[in-house]
1. Tell me which structure, out of I, II, gives 1.00 once FRET efficiency 1/(1 + (r/R0)^6) of positions 107 and 139 (r between Cβ atoms, R0 = 25 Å, to 0.05) is calculated.
2. Out of I, II, which has the highest value for distance in nm of label points 7 Å out along Cα→Cβ at positions 75 and 299?
3. Which structure, out of I, II, was helix-only ellipticity at 222 nm (-39500 (n - 2.57) for each DSSP H run of 4 or more, over all residues; to 500) derived from, given a value of -8500?
4. Quick check for you: by mean count of other Cβ atoms within 10 Å over residues 227-234, which of I, II is greatest?
5. Thinking only about distance in nm of label points 7 Å out along Cα→Cβ at positions 35 and 59, which of I, II has the largest value?
6. Supply the structure label, taken from I, II, corresponding to FRET efficiency 1/(1 + (r/R0)^6) of positions 155 and 187 (r between Cβ atoms, R0 = 25 Å, to 0.05) with the calculated value 0.20.
7. Suppose you compute mean count of other Cβ atoms within 10 Å over residues 211-218 for every structure in I, II: which one lands on 15.6?
8. Where is relative contact order in percent (Cα under 8 Å, 6 or more apart) largest, in which of I, II?
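Taken together, the values in this text are just the output of simple stated rules run on the coordinates, not laboratory data. Because the structure is predicted, anything quoted here is derived from the model rather than measured. Cβ atoms are built from the backbone, for glycine too; each structure is taken alone.
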Structure I
Amino acid sequence: MKQAIIAVTLLGIVALGATIGGQAPQIPPADLVLRGGRIITLDTGTPDATALAARNGAIVALGTDAAIARYVGPATQVIDLKGQVAVPGLIEGHGHFLGVGENRINLDFMNTKSWDEIVHMVADAVEKAKPGEWIVGRGWHQDKWTSRPDPNVEGFPLHAALDKVSPNNPVVLTHASGHASFVNAKAMELSGVNKTTPNPTGGEILKDKNGDPTGFMRETAQGLVRRPGASEADIRRQLALADEEAIAKGITTFHDAGSSFRTLDVVKKMIDEGQMHVRLWMMIRESNQALTQNVDKYRVIGYGNNQLTVRAIKVTADGALGSRGAWMLEPYADKLDSVGTVPAAVATLPATATIAIDHHMQLCVHAIGDRANREVLNIYETAFKNKNANGKDLRWRIEHAQHL
């Protein structure tokens, strides 16, 4: 029989109080009691229990059902686990919180096995969409397809198939990695992208043998696609759906890998309104100029009863393998003319490192390729030396560190 697993979101564990004269001392009732299950505590002193009691959001006692019975009062919420397992809440160590919510709204291609399947999903979405409405999706990965699309460039399809099913609705379909997107002709038309459009720094508009854009936008070239900006109502909806998704999966703390000051403002509003349940630890993704002007105002630890901590800065130092954007020491075996892409942020990363140290912020840099990791480590080392920070517990991170 499959057991359900319940994530316990409460903070802290306090051992059962000692008895006095053989009798248990009088204690105030708990707000919540779980009993009748198997509670895995991850505490070596009390590795498991059948019941727990919690008060004011903190676990105050663990033990047997009989031992915890004295914590039950008239107003105590009692949940009978009926043999199910309860575990401490999970912590997501690196994710994109808004993206989780957006994925609940848009097309999800995570389980697609062919380009034809994706085109079919887009066609269905167009039938339900308003004229001119953007069709948005994410999650496809060409290495998961059972066959290569024909025709293709570097294994990526051409936009003609999307144009056929969506001639009037712009389409943007983001790669599973987030480091590339595929668009149709309407999206390129609205964005002013054509065969004469130059590649942006750190990105590429993939073109066919005639020099025409295929629709594949690698790395920073995605920024050329002019989608309408999200309203505060849009952001609120995405945050609410992400919160719902996280809690439903037992994730009680989420490390968000890069959000804007605007998103942070909305997060704080929703926490103040009691609309957020997951705890968020968020990295700021903004320009150096914006960071210098605003980072002290946004740096916060334990805001809203420990629901929000903003303590880190996020920078991207290369792309991803799936889009062939990871910055490598050697060329790609299936793309010998490329060692990946180098985002413009790499040039400004030393200055970002100085801002992080000066403003007591953690620095979290996305680096996947071996060259990117080498460069980031060198920048960290130089920053520590220049700021006499060696030996300090800065805990700077490299996000992914996939190839070393």
Structure II
Amino acid sequence: MRGMNDVLPDQAEFWDLFEDVVRTWLKRYGYRPIRLPIVEPTPLFKRAIGEITDIVEKEMYSFVDSLNGELLTLRPEGTAGCVRAAIEHNLVAQQVQRLWYMGQMFRHERPQKGRYRQFNQVGVEALGLAGPDIDGEHVLMGARLWADLGLDGISLQINTLGQADERARHRSELIAYFARNEQLLDDDARRRLHSNPLRILDSKNPALQELLQGAPQLLDHLGADSLAHFSGVQQVLHDAGQPFVVNPRLVRGLDYYNLTVFEWVSDRLGAQGTVCAGGRYDGLVEQLGGKPTPACGFALGVERLLALVREAGGESQAEPVDVYLVHQGSAASRLAVRVAERLRDQGIDVLFHCGGGGFKAQMKKADLSGANFAVIIGDDEAAAGQVTLKLLRGGSGQAGAQERFSADGVGEAITSYLLDRDES
């Protein structure tokens, strides 16, 4: 299906390695996992994201439940569901929550490099913290992940959207400014003029850029508290030595944001260069029925990051299994089952040969498997309660060496070799 892709075994192993890095990174900052439904009631997203947004107006996959008539939607983003869960299960009343989730999101967009209709995100949310220090932490978390993944060339843009009353004053000036220049607007900008003029600032249309440069800036309408919060975020970044650019036209595409917004952008992904974005959304918990709660978060696009890792030459392969178990003969096959399970009990990965065939054919498959060892059992070995251990990969003069061991003792020999290899 267009825009919805299979992830085949070689790629899936690469995804697993990436996800391991992500889990380690999030644990380092004290974030805990939460698992959320893929389907939510449609009104949740309309209330959270905003009805006059591209996502709600054009991109959501919504349908009517044939059993009860409820209007449901495949989640287009994760924050709304995470906040809904925190309210429903009274998480925020208990303590500050640092949460993360990973999974599929769905938007009906035009598929292009790094952007698909079914795509994966890692979302990070902090609920119950009001200061600029947590905003700064979220930004710096991105910088650490890029280092963990061996990525460079990802730049940081930040902005502040202030509070609702400040945006309202700015909105009035924007409407007046764009109305005076309506003949220069494209169709999309005209459509947004009175419904969501702030989003015009985010237009990528080259013909509008000169007009946008002259538009009133929200920074000129901010009060002392909003400016102090933004200054606090910048101070955190300065103290950490993190470069950034203040981009006054950075607005994000979701209505729930206030104060800090940020994007990490790469120039290696074409027009869709944002790999991570987020900000503060202090009003969303109350908007969805909870008590007033400060909150902020961000999400990163998995497919886009994996594309950058591949481009940087970092697509390492998953480790092969330790042992390919070769066996022929009825007694050998019965012993082979017991040996395989015993090795697995000892923490050794075993690929057990199935489907019959002679030793030569099985050894060829053992070599192709990438395993470090072949454990070989014929009826002669079985009668003696032994196995032959053959080293398939090793240093000069080692590969091809083989030795017999007792069926119970071969695991210790394999473990010893693997430990020596890892230490060398």
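1. Label of the originating structure: I.
2. When distance in nm of label points 7 Å out along Cα→Cβ at positions 75 and 299 is calculated for I, II, structure I comes out on top.
3. That value comes from structure I.
4. II
5. II
6. II
7. Of the structures listed, the value fits II.
8. With respect to relative contact order in percent (Cα under 8 Å, 6 or more apart), the highest-scoring structure among I, II is II.
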